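A.B. asks: Please find the structures below.
Read the figures in this text as sums done on the coordinates, not as results from a lab. Predicted model only: the values in this text are computed from it and were never measured.
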Structure I
Amino acid sequence: MQPISRRDLLRGAVAGTGVLALPALARAATAADTPPHRWIGAGQFTHVHDPSLPGRRRYLNDHTLIKAAGRWHLFGIVGDSAPPGESPDSAAEVAFAHASAPDPYGPWTTHADALTVDRSYFGEEHLWAPYVVEAGGTFWMFYAAGGRSGAAINLATSTDLFTWTRVPSGPLFRGPAARDPMVTRIAGEWVMYYTELSAPPGRHIVAVRRSADLLHWSAPETAFTDASTDATPSVTESPCVVERDGWYHLFIGPRGGYEGTDVFVSRDPFRFGLDGHAGHVPGHAVEVVSDGQDWYASAAGWFRQGLYVAPLLWRDDAPPPWQSMDNPVAGLDVDGRLTVFALDAGDRSMLRRVQLDPQSDTWSEWESFGGPAGAVPTLGRNVNGRLEVFSLAPGAVNLHHRVQRPDGGWYAWEEFGGPAGAAPSVARGADGRLEAFAPAPGGASLARRRQSSPGSLGWDAWDGEFGAPVGAPPAVAANADGRLEVFALAPGGSAIHHRWQTAPGGAWAAGWQAFGTAAGGAPRAARDGTGRLTVAAIAPSGLATFHRRQTVPSGGWGDWQHLFGWSAAAPLLAPSADGRLEAFALSPGGAPLGHRWYADPGGTWAAAEEFGEPGVPLAATPTAAADATGRLHVFAVTADGRIRTRVQDRPSGGWRPWNSFGERLVAPLPTGTPGY
């Protein structure tokens, strides 16, 4: 009989009957006051520890940090790294790594593994997610184990953090999918949070139990319930709860992709809800610790090589903006020249570069175009060919735009108004007018604004009631008949919704309609040469990408179909000159970069191939645009802020090798996530 993996454990739990009853969706306790910290996030993550051994590349996953006798100790899942883009077998996670350091940033000293699996101990077959607390001069390590006999939370103790002994009484308790325990002290009692499944339909929950002695635990309660009814993949893993200023903050993931953790706030440590969403940390299996003065977020995961640490940020102002899906952003200007816009890595000023000759592929130098900006800009192309650039001011203060003149020059920047949660999504409808869609900070609402007339410098007033709320900036595309259609992620990633014009250039359908189940981030949309739209999105934890295509131009929709495996964000969709779509998906960790394309105009996808450069990790999913010859240019920002480009050798043809796109360093912003 094969060992049981985490996914097997979840599937079996849903199919079984011994599961927790599902109460009404938990909501954060209401209070007259509001949290003093309106948004919780993290600064730049730094790689601080590699658990690899000579000749053996290893990763860390769920982990814990504890400070004892003036030194920090790290314990975590450790395993052998898989080939790039592939996930390891979680059933093979059978040891806990151990390291120590004087400071969370190191230097870290590797010690012998703290604990290895003991298959004679009550059916233990794996070791997952350790958490260590100190009480009464003893260190208590809680961890997830089990196997064929079911999920279990086990306990081992130590007096020196090096030698660990399992308690002879066996598991503290079992559950349908009990794992990822976290233990803290609240109001004079010990409290354990852990990931679990509810009764059918198998919603993901954070369960909680209480104890007076760390050995005997109460019956489970439900502290948080995710809105999704899909039992796999899990999105309530690695729960971590910390208190600050009388408010409790729950960190759980993977949300917004594999390398994402959401934060929920509540006055009540036993009741959190989606309405208490208060932040996002771009890391997997995030743990939060404090040295009494500073707060830190640590992260690890299958696609990284060890431990990463960042300062935890408690923001008192508005939530940070979402980053544009495209970084850099590119499009044809009024003279038919491919133009690229990016943000300088140093001061976030806006940069522009123009293709001078598409035949020889020569480009101008980077030049200043304005700024600084709070996010990579977005583009609209007017019916007369003039580009229009839409920018977000630093600090999400407001929106601006700049319009190209008929002679190829540019008018000055102007205020654009509207909500400033992201640079707006822009598309041109059948009547030739641009329409812009902008989310408010934190996604509280979605507003819409339309040009007064085709190609006009003027715009109608904002419609602030177009949609609310959203979980990410929307994707906008034009149907074959010119009707615009908007696709938006629901808060918490619980679903994808869409709304469309009922007639070309006309009114919009009343309200949002369901378009898809839970997703891990903003979707993308594109139209192919047959006139049909395709929408792509990642699964909640990023383990796969799926797409859905119209059955006829401007018509109904087919079923969701698999497109890629592990992906950091929704894949780029770009039509070649002959109308066949090309798709590019980046794996978590920045490599590999998958590439698929229509093998025929009917939409049959060719097998995936590696499109990236060996040893060159990317910061985000690339962007693409066609030049005046019809050749696609792919632009990718590397992890160190350099732009690399790859160009088709002819329209709809093969691809030339990767090349540098200038020496200027640009901001390596992750796709679609709230950033600072």
Structure II
Amino acid sequence: MIIDRRSVLGAAMAIPALPALARAPVPGALTGFVDPFIGTDGTGHCFPGPSRPFGMVQPGPDNAGSGWDFTSGYQYRAPKIMGFSQTRASGTGIPELGDILLQPVLDPRDDLASHYDKASEVARPGYYAVKLADNGASVELTCGLRVALHRYRFARAGRVWVLVDTEHRLRFLTKEPVDTASVRTTTTGAEGSITATNWTKRTIAFALEFDHPVAEVRPLPSSKAPRYLLGFDLGEHAVLQAKVAVSTTDVAGARANFAELPGWDFDAVARAADAEWEKLLSRVRIDADARTKRVFYTALYHLFLQPSIISDADGRYRGPTGQIAKARGRHYYSTLSLWDTFRAAHPLYTLLIPERVDDFVLTLLDHAKAAGTLPLWPIWGGETNTMIGDPALPVIADAWAKGFRGFDGQEALSAMRATSTTDHAQSDWSLFDRYGYYPTGKLSNEAVSRTLEAGIGDAATAKMAAMLGDAESAKRFGARANGYRALIDPETKLARGKDSNGAWRTPFDPLTATSPLNNPGDYTEANAWQYSWTPALHDVDGLVAAMGGRAAFTTMLDSFFSLPGKESKFLGQEALIGQYAHGNEPSHHIAWLYAWSDRPERGPELVREIATRFYKDTPDGIVGNDDCGQMSAWYIFATLGFYPVNPTSGDFVLGQPLVAHATVSLPNGKTLAIAPGKDGRVINGEPLTRTIAYRALMRGGVLRLSGAEGNHP
């Protein structure tokens, strides 16, 4: 059954109306342009529940507990809500988190999932509300940084019930939800600690408090973690509230986190959440129509949902080996989708939230201190070993190149060298060093993609070493970064698999995409055409030369954007223009490469087409997983008119802004205004060619961007 948002189910149930807070955003506020439903229908895998920026808790509705479509717990057109869990990831391709599910209901029954009144569903930054048609209750959610706050309005007074399911997880279909659990009920709720293995092994501790005493406890069938129906006796207002604090460490840590939300003033907490988001969103202001503002500010909102803070109020957190440590910075972060976010999201953080960048890097270094190598894809403190390459390397080098000094450079370089020389989950350096590339036949899959991604990390390590005066390491890793050149087929000019004897992969079909879902294959969620542009992320001039020079490079780009492609939901083949697949990250920089071609004006044309076709202010408005804000980061950069093709260079490739005017608030009261220009590209009167430096942007002033004519030297 599919629900239209404007349909009303269960109209006969006298469910209380939601309060005015649910219906009235502040007039003129930027939060009014954020629609958390964007990206919740289809492959965006976003969620509509509330969060604070980079929040540890992100409570929201779960329609299902497993499956590709429900990696965030929610799909816009799903007909039922099974309950409201407290943690999740935004836009990922694998389900995880979904801890401590609550579900209000008037009367106990076997299946507590409920149809819901789609017309009643409201989502804004820091607030979510819905009416449960079958359960006789309306639900409102808001939160602090580490504490979720629920408010339930029941259709009648008297004895009502809340399901407390500590076994529920967002998980793979084949996985048991819980390894071990120690949970108990209290006079006002429940508390406990649970260890579960799904995408990673992790520990979740929680403390649950209601604003009414528990009148009755009914245990429900479960496996390794308890499920309860808790009964409450309500007066004539029939309102019940619940607070859920979470921790990666222990119950004491969860209880201590309650201090951030004292009392039970739900409306005040929701207003505070809205105000916090308003302050952050106002760092960028654009002049545009309402539709563009909705897409843009929702993208900005999605960008700031993750990485997620996982350290307690006292700074403690549980890291990748299960150890409990204390954050060196203000916070320790996880849910780092680094293979995606190193490309644009992290460079955008350096521009929009520079005050958090040092803590991001300290998180990476603390992970390496515990695990021996830098993280690949950690969530809730645990390592998933997902995706390829070593994408933490460019994040660190980029921060140092841009002048961030809140971490020790030598410690960072040491961790980068260890990660670039020690065999680990996705990097077999002894094999790579023997051949200078990853040969087919020696790896089970993804040999070409892994070679190309290795170059990105090696170039980042070489740059970091050069900046710190380590000439030997700079030379070593700089040379190894050129390994990709061995795989550029001189006949097709594409990156092609090569075995340990130096023989090319035959037969060779550059249009067939491969991924972990249909390996063996040489590419990661992409085909040869799509992955061959990866070396441009660190050596665009070398790639131009390898493809035969600028004229040949232009021809290759033109062919890439015109060759027909076949969309496939699971192979990163969404949002196609020719072979360009905007639904997956390996394509994200390619339109910007026209700045190195004989047709520099073509790049801004394509960027505008991509932004217009594949970003909408509708629930299906993100095509492809948002991947913790990377898809959103691309749109934000496109709107502003520049992009970090090489994310460790400290430079941004210039294009054309998608709006008439934009203003970025910078540290120390400075502002950067982006406006149309008549005479090429200039900042504060100084002419620019192809790129602009980060430091020039951070000095503020006026950046004027006109056409791309004459952009190349």
Structure III
Amino acid sequence: MSIPAQSLHSASLESALKHFFGHECFRFEQRPIIERVLKNKDVLVVMPTGGGKSLCYQLPALLRAGVTIVVSPLIALMQDQVTALKDNGVNATFLNSTLAIDEARSRQSALLAGDIKLLYVAPERLFTPSFLDFLGQLGQKVGISTFAIDEAHCVSEWGHDFRPDYRQLFQLKQRYPQIPIIALTATATQRVRTDIVQQLRLADPEVYVSSFNRQNLYYEVSQKSKQPYAQLLQTIKQHQDTEGSGIIYCLSRKRVNEVAAQLQQDGIVALPYHAGLSAEEREANQTKFIRDDIQIIVATIAFGMGINKPDVRFVIHYDLPRNLESYYQEAGRAGRDGEAARCTIFFSWGDVHTVKYLISQKTDPDEQRIAQQQLSQIINYSESSVCRRKIQLGYFGEPFEAPCDNCDNCLNPAPIENWTVEAQKFLSCIYRCGQRFGMNHVIDVLRGSRKKRILELSHDQLSTYGIGADRSADEWRLLCRALIHQGYLDETTDGYSVLKLNADSNRVLKKQVSVEIPVSQRVTALDIAEPTASTRKAASVELTPTDSSLMSQLRSLRKKLADEQSVPPYIVFSDASLRQMAQNKPQTLAAFSKISGVGNRKLTQYGEEFTQTIHQFCQANGLEVEAAEEAIAPIPKPTIETEITATQLTTYELYQSGLSLPEIALKRNVRLSTINGHMAKLIETGYQVALDKLVSVERQSVINRAIAEVGPHSLRNIREAVGETYDYQEITLVRAAWEAKHSEPPK
């Protein structure tokens, strides 16, 4: 049944978090999001990669009756999520085209039996007639608690990865208006957020937007040299002394194959990934990458979305990214574990011409216009001397005070010059042109161009015509970009890139503020600013040589256990968890349970082997050693009580102590539906239970009227009489009270 918000005390959510996922506390705004989902409210969550979006629907799914349906765009993404959940002891599954018919039927049977809490499906499958019939059965027999729409930006044509199938998801609200929806994405501008809410028909949703600032990522742009492969090889070698993996993005399949082959010739283990490979080869290469069998994947943008590999230490764009939003998403595949990572763009005007050609092949003029504006934005980012982080965050509408101390522009800043007079000229020209044109037109007017368009509009008659002839077009572009980044000028985002004045523009024109801009283009091919330990925004502390040695052993153990289970190593434990083990050296199960990422399931599954390895390492290195028998003592398996009366009585004692039903389920490590069944039996046999606190009086009245009408014998008949807004859990409790009231007294 639905959990009343007041029954979820502060400690209960944290204890559930530790129990299922091994974490001590929530991150970002996870807690208020989860609380809102538990209240059956619609939510839109915009949270950066690695911020823990999935937890926002996974934890509520485990605390509520029924199944949570997760709409996921990629097979690799849903398989990865399900594998991770199962390793945490959570019953989850997916239904997709990779399954044989018998396997799919078996999973459907498990769902209808109430054995599964989360079901992952693709949007293409969701509204097929056969799946809609199955959803109807699932809703009747088990109940659907929530719809979670992952990668929700795919619903918007203004998003970076629009998918037409996502446009059909509005039908969820039409068909199931009483079931809440949580939509989640890592990147969405204000325009995309508004579009998501409208397209999904979310009902009065709360929109949670976490900071887009990935502090652990170092951003840089390098001018692509005439020998770009040599430049790439040198950049990769800078990372060879660090553990972890790398992704290299290229524009074309041909370039992917060439780069991967050259890296292999130079002794670097790398494989290609693009749509031109067979499905089997793509899957094999991706699997080798996520399981740490290879270090580097060279790919087109076909690779990446939903790849939950946390230890990617660098992402290199060998060619220019498509747009700023795509770049944020693709670069964000680095450092998902919160550790320091590096994101590099190789920039050249040759790549710009290639992208322009690709844009010209689009048949829709509107698509061409939007793509051209997006290209201009990524060029501005690449050429700018302004803090990279400030530009990225500004794109998403998030203010940021530079310097960030973790990008090339902040670590090696360009000289600052006062360009207030030039700024006044530029803003005045925008005003004289009627605020109806883009940057290039304004620059043409300032520099006195005789282009046909200028003459046709009589802009050669404006007072600002020709007053900027002393500056080059590149210098004026530099100023324009700086004015936008500093908030002194706005640019429309509808694909036309029209410049607009704002309140701060007037402050410049009235000489109330001065405009200072970085003016030097400093980026060179092989002279790259190196982030120092003090400036990297890493979440971890440097390991000592001894800790690093233990970390290496723990990595080997993790890889062995992962290979035995045919799962990626990070499914066993993240690098962050291994680092904490290397630093704290837990040798007992009690100490091991305190490591972040160690929940009850992982404690049982991996505790002995990891504590034994740590214990033996401490012995071999003369470190403090815990008692060996304590360090590797077997974990007692939970016993299953065979006497029903005894287990029901235990539940009743916990209920009398003031615990809510979800808290009892957590404490006893059983399903909420099991505890609900205990309570129904207790009510039926006459124990004192405050039913009004479990089911509202109004809902009791409706259920009681239905029982009087159809009889108490069939839960399904009662459910059909009351409607889909009532779940089987609350019907079971009310029916138990009805049975107690109407049963014959003992003779």
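A.B. asks: Please state which of the structures I, II, III yields -500 when helix-only ellipticity at 222 nm (-39500 (n - 2.57) for each DSSP H run of 4 or more, over all residues; to 500) is computed from it.
C.D. replies: Answer for the origin of the read-out: I.
A.B. asks: Sticking with this one: Could you figure out which one of I, II, III the value 60, 36, 29 for Cα extents along the principal axes in Å, for residues 126-333 alone was computed from?
C.D. replies: III
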